[in-house]
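**Q** The structures come next, written out as structure tokens.
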Structure P
């Protein structure tokens, strides 16, 4: 079926005078996760990962994925004509370089699903780009666009009114027009949420902000009368979602600010001939990443609820597992606990991966294809929830049965990595690039690595992955790893070890970046762990931890127990107390 689809695309390319066709993982808004309507790359390749780019020539097809998906992509591409390209590996070219070195004619792509920066890079290499969607011609049963209802996020959760947010944004624009394409930025600015993308509470929309007009382009059927009136009272004019590109054509002789990495090429093409376009990083990106005091208090409460859910889940798993439960049922168990403790949704599809499946960083079990949790092995559970009080993301690796000495060593090394980063003190001005090695060093010392970042920002009832802050050891052209870590930012700490066909270990907590002491050397910064859940005591071999790390671990366990004990049933509380005893 996949090979037939590639052949059909190649026939359409021939009819459209295209030498290559480019499809990335994106919707019209450069979202990380997609609604079903936009899963074009998955439709063409069968690869289900959250990121990946396919390039199809007249006689071949190639799929680029990052290190999170090497194993998964190898498995899902078996039997197809698609060649896997492992990004960042020796000998694997950048996508733009591959296209420029191999193309002999025109390149086709959907301009609404391709960002400005990438298309302009291709054009700078002398490539003629044709904005054309040919996939829709063969996707006969394409799903409909999402149609969820918008709801209001009360100021008791957001901590700031939409009117104040809008005024602060206008102060940064100096009278210029600003086009916002990113769904999380629009929802944050307007204090609205919806469910147009699974586990990402946003609504498909665009914004054009002018000094006298704030235009929201949205399907009006998604707004009830109260929400529409609330937005109008804040000075927001409601226009139809599909009118956006026609509206852009009416703008002339203006200076327009838009982010070339987030906005799509189709909007750029509508504006470029008659206006001055400036590549502009939206101030919303940083503003929503720095949580206000109300958000921080709420988020800590969300993590208490999440900690209760996780502790109840792990207790049930440890005490009721009889070898009959499988990975899919594990994911159902943890989801049920979250909903019972106040979550309104999951923050992403749960990763419950046992033994060798855990070596695939973003493995997802299905109901019909899930491994039984029996025998001796390690179960990796990466999960999270959306609460009105905030969003959570946590990973625990759980021992099933007995552990080998090697498993305990590897687990403790990952725990050491997690602690070393969480306990960091650093001068203001450091970025994730400055600190990533604290987590990676214990693993590098074993000549191992994890081929992904160490941490990412987390949105407030928005995307579980939020920029611009991140922990990474090297800079890439599409990210902002040099973003300074600010007071109020939340970022994950999630080192790991992944050994193909054997195991995967990841330990993840969320950290709140906050100010420490200030003296003649400057402002010192530190982290507060806001995830409340013990690490698996049976997997810890204390000889691999130094005294400071053991002290940090004991203090963390003490905080976990004191925070959660009064919310737990007697038997669970007794188990948690034992798990949190000093080492």
Structure Q
């Protein structure tokens, strides 16, 4: 499924009726999904985030821009955030099965329609820009709404679409395709906007103008002002004062969060703040944030604390939230603010059930979930136990010589645990596809052929899921054997339980392979049998070794 994200910024953050109407436009289109709406009173700006298939997103974006043009009057607008239009900017971001090239094409379709149908001057920016000067949004926005009337009369600033003069009520709009951007504000314990601005000039990639000792701007031989580049690449920043918080903020856009991370940005602002006699109190995410950026941040601070990172993903993210002070001005909700948690939140997943609900679901008169899901569950429990033993060993001075090994093991077993958890649902879903194939019509030879092919493919998939459980179980058992030999002896019983769980999971997966393969060709059956035997024997051999170690240490 093709998915793009759209994050239009509207120059209205106070009028709840306007904001609610923008939300309703998205809610009323069942083909797009609202991820976030972030309204700022002092900035007088609302950032909306929604996703969907490209054509649906473009249609909805146009309706939002049209509504904004009719209901937001830029000639009366005031706010802390730089702005130039009722819909100030409307980026399109490729999310799934969409290339940047395709996104550029969609941005031009939208820009053309906005310019022609709504009589709004439109500039293409970022990846859609037609010249280097228009890549950076701040270059386009320079002069803001008030200076735009004269700016767009200049030949070098002629709009890409729409009229060649300012729309007095709606201003101008920038539309373009871009990579995922993190909008990130860092809070200072001062009300002085000048300090925040000074920090912003030092950290942003564009930097600040060079000046002599008397404050005069330095220029090259051509009269062009010289600049001192800032500390952080892929960083845009301004300083402002937010009356709602009674604080100054450094407001940042990270245009490549993988190269300039949240933690690197946060730590640099902390350093710059200390130089000026102020301190950072926390920070906030505007809109949504990719899960990776928080995990990356959590791992950084765990490493600084000399703690292992082989812990559950939720715990790593929680370290990031606390370290960045994301609860400083408002509560940071992982469910609401992390993009991966917002996409597909309505999907039913077995692993989201409580233990009691899962067991109840298992006990009902349906074929799925069944033994395959239980096998994946057993393996995930084994992985969790092995990870626990490694984490208990890392901080024990008695085992300091094995610390690096256990750090690596805890990380690996967490990955296996997460994969097995996913396989709990995958196994049930695979079996449900078999049921769906069986229900296909078989009224004629064509129907029968289609049904047989669908049934075969569904059965192959349903066989490959337990095979994956089996192959991963061997890797997990190998990891568990190493931990058993060099782990905290006080947790040796846990390693024993882990080994039994993994071994049971592998046998269960083997049974689920055997029950599916009779419909395959003899050659295919033999391949699955030989592969399964190979893994099962190795797992069992390791299990015997582990249990021998366990029982020896327990003085059996």
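**Q** Computing helix-only ellipticity at 222 nm (-39500 (n - 2.57) for each DSSP H run of 4 or more, over all residues; to 500) gives -17500 for which of P, Q?
**A** The read-out was computed on structure Q.
**Q** Identify which of structures P, Q gives the largest calculated value of mean count of other Cβ atoms within 10 Å over residues 8-15.
**A** Max of mean count of other Cβ atoms within 10 Å over residues 8-15: Q.
**Q** Which structure, out of P, Q, was mean projected area of the Cα convex hull in nm² calculated from, if the result is 27.3?
**A** The structure behind it is P.
**Q** Follow-up question, since we're still on this one. If you work out distance in nm of label points 7 Å out along Cα→Cβ at positions 424 and 456 for P, Q, which one comes out largest?
**A** Biggest value here belongs to Q.
**Q** On distance in nm of label points 7 Å out along Cα→Cβ at positions 288 and 408, which of the structures labelled P, Q is highest?
**A** P
**Q** Once distance in nm of label points 7 Å out along Cα→Cβ at positions 120 and 256 is calculated for every structure in P, Q, which label goes with the largest value?
**A** With respect to distance in nm of label points 7 Å out along Cα→Cβ at positions 120 and 256, the highest-scoring structure among P, Q is Q.
**Q** Taking FRET efficiency 1/(1 + (r/R0)^6) of positions 216 and 392 (r between Cβ atoms, R0 = 25 Å, to 0.05) for each of P, Q, which is largest?
**A** Largest value of FRET efficiency 1/(1 + (r/R0)^6) of positions 216 and 392 (r between Cβ atoms, R0 = 25 Å, to 0.05): P.
Throughout, read-outs are computed from the coordinates displayed, never taken from laboratory work. Here the structure is a predicted model, which means the values were calculated and not measured. Cβ atoms are built from the backbone, for glycine too; each structure is taken alone.
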